[in-house]
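I've put the structures underneath this note.
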Structure I
Amino acid sequence: MSAPAPPMYSEAARARADRLGLKLGRANLDVFGETLVELGRADPQLLVVTSDSRGSGKLVPFGQALPRQIVEVGIAEQNLVGIAAGLASCGKNVFAVSPACFLTARALEQVKTDVAYSGHPVRLVGISAGVSYGALGSTHHSLHDFAALRAINNIDIVCPADNAETRAALVAAARSPGPVYLRFGKAPTYGLTADDIGYVPGRARVVRDGGDLAFVATGEAVIHALLAAAELEADAGLQCRVLSVPSLRPLDLPAILEAARHCGAVVTVEEHMVAGGLGEACAAALMQSGVAARLRIVGIPDEYTVTGSQADIFRHYGLSMEGLAQTAVALLGRSGRQA
C-alpha cells in the first residue's frame, strides 16, 4: 500500500502526480537526518551543533549513533552560530541546525560576521522553513531568509526540492570549503523525476521541457509547478518548461536566461516573500542581461500570512497546482484547450 497523501496536495494534484508516475517520498527533513548519520559515521570530524532541535531537526538518530559528535547549546541561536564558527576554525566539519526563522533572524549578526565574513565552512541548516510551521503564524515563518542571506557576501544558499536533491546537496555541502545555508521543510515531497540526478552545486535542472512558458521554482514549491505544467498541457495544450533551482547562490544564470529566451514568459515560484528572493533575482538577471520576457513572481506578498496550515497558505497565495496554472494562463492570455 502506498503512503497516505499529505495534506499539501489536493485530490486533483494527487491524481495528476499519479498520472505522471511520480512517487511520494519522505519529507526532505527526514532525508537530511538520515544522510547526516551516514556522513557523520564516515567523518569523525563532523560535528552537529543544535539549539534544542533534536526532535524537530530529526537529529535523535544522530545523537544516539554518534553521541560524541553532537553539541547541544539550548535555545540560544546566537551562541549556536558562534560556537559552530569556532569549531569550524579548529578544523571541524560543522553543521549548525536550528529552525530557519530563528537561525536567519535572531542570529543574523553572527551569520554575517562569525561565519560569512570570517569564511568559516559552517553548514547552517534552517529546518521547518518557509511556512512549515503553519498556524503558529508569522513569528515562526521564515519568509525572509533568502532576502537576508542574499544581502550577505560569501555564503551559498541551497533549497532542495525533493529527496534526491536533498541527499546530494548535503553531500556537496559537507565537502564545501566555505559557508553554506541549507533550507528544509517538513512536508512529504514527490520525487521530481524517475532518475536520481539530485543536485549539482550552482546548477539548475530542467525537470520538464516546453516552449510556451517557463516555471522557475525552488524548494518544495517545485513540485507544485511541475503539476501545474502537466495540468496546463492537459487542459490548455500548453507546453511549459519547469526549472528546479536548488541553488540561489550561486544562481544558474545561463539556465534561467535560456529558459526566458526560449519561452518568452516566466513564472517564478518560491515559499518566500516576493521581496528579495528567487523572483527578484530572476527579474534582475533578465533586466541586466537585456532579455525581454513576461514575468510573474509568485510567493508570499508584502503582508503577514493568513492563519492556517502550510497547505492552506499555499492555496491562499496561489502556490498550489491550481493557483500556478491560473497564473500561467493569465500571463499568456489563454484559456481552454487550444486547437
Structure II
Amino acid sequence: MKNKANSVEGGLGVQHSDLRHDWSPAEVLALFGAPFNDLLFRAQELHRRHFEANRVQLSTLLSIKTGACPEDCAYCPQSARYHTGVKAEPLMDLGTVTAAARAAKEQGATRFCMGAAWRAPKDRDIEKVADMVREVRALGLETCLTLGMLKPEQAQRLSDAGLDYYNHNLDTSASYYKEIITTREYGDRLDTLENVRAAGIKVCCGGIVGMGESREDRAELLRTLANLPQHPESVPINNLVQVEGTPLKGLPQLDPLEFVRTIAVARVLMPGAYVRLSAGRSEMSDELQALCFLAGANSIFYGEKLLTTGNPQHARDKALFERLGLRAEAGVEAQSACDSEARAQA
C-alpha cells in the first residue's frame, strides 16, 4: 500500500529528507571507499525506509527488433559493426509480443519491457510500438520500452498510448563515454531523458560496469543520475556480459564486491528508486546476488533471455527467493485493489 502523502511507485513512501540532487564527486567516492559493512548497513537502512524489505519487483525483457544496429557501442552484440553471430530480425508482430507478455505474466512478472535495436525509431515504428504498449497494458502489466533516442513528439505519442517507463541508460560516466561509444554524444542521452520526463513517462536509467572504467567513473555515473532534477524511478545496474566479437571481450572481470558496492551506493544516492540487477546475473553466484539484495537491489529481470544474452531460469530464481525469504512484488492489478481498499477505509 502506498503512503498517499509521500508516495513512491511501489514503495512505502519517500522521506524527502533522504532525497538529494547536489552530491559532490568527493562525497560519492567516500561512499565507495567506506568500510563494506558500514556501506551496506546504510544502504539497507534507506532501503527499508522506502520499500518493503523483502519484496522484489520482477520484470521480463523481450527483444522486439533484434540486431543490425548502426551504433558502435563496444559492449553490444547487436551492433552491425561487430561479428557476434546475432541474427538480425525485423520488428515483431503485435500478436507475438502480446503472447510473450501473457506468458511473462503467468510466470510472475509485473513489468514487461520491450527493446528494439534502433539508433532512433522512425515515426512509423512509433505507431506500431504504441499498439504493443496498449495491448500489454490491457493484460494488467506495467510497460517499459527501450528504442534508442526519442524526439519530444515521439515521447508524447508513447505517453498517450499509456507507456509507464522508458529505458535509456547513460552507460558510464561522461568522461569515459567516448571510450565506449562514438556514434552519439552523452548529451544526446540526457536530451532523451528530458523528452521522456517532459512527456510524463517514468524514467528507467542506469549503466554498465566492468567495461574497464575506474571507480571514479562508476561514482560519476551514479552521481549524474542522482543529481538529475528528478531521480530515475528505476536504475538498472548491468555487469558486463562479454560477448565474442565485441571490442570489450577479454577484459578483466570486475571484483564482485565492487559490484555490490555499486548497488549500495546507487541505493544511498537514490533511495526511492528501484535498483535492478540486470545483465550479468547468469554469471553471479547465489551468494553474490544475496549481497546485492542486502545492498538495496529490489528488482530483477526475470526470464531466460535478456535481448540476446542469457539470464537465470525461473526455477533458479524461485529457489533463490525461497532460500532468502524474498517475495515477488504485487502486480498492477493487486496494487490497484490495495489502493482501492485504502481509499475505502480513509
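Observations, loosely collected:
- Entry that produces 17 once relative contact order in percent (Cα under 8 Å, 6 or more apart) is calculated, selected from I, II: I
- If distance in nm of label points 7 Å out along Cα→Cβ at positions 50 and 66 is computed and equals 1.2, the structure in I, II: I
- Answer label among I, II for the case where FRET efficiency 1/(1 + (r/R0)^6) of positions 34 and 290 (r between Cβ atoms, R0 = 30 Å, to 0.05), calculated from the coordinates, equals 0.90: II
- Which of I, II leads on distance in nm of label points 7 Å out along Cα→Cβ at positions 58 and 322, largest value: I
Any read-out appearing in this document is the output of simple, stated calculations on the displayed coordinates, not a laboratory observation. All figures in this text were calculated on a predicted structure; none of them were measured in a lab. Cβ atoms are built from the backbone, for glycine too; each structure is taken alone.
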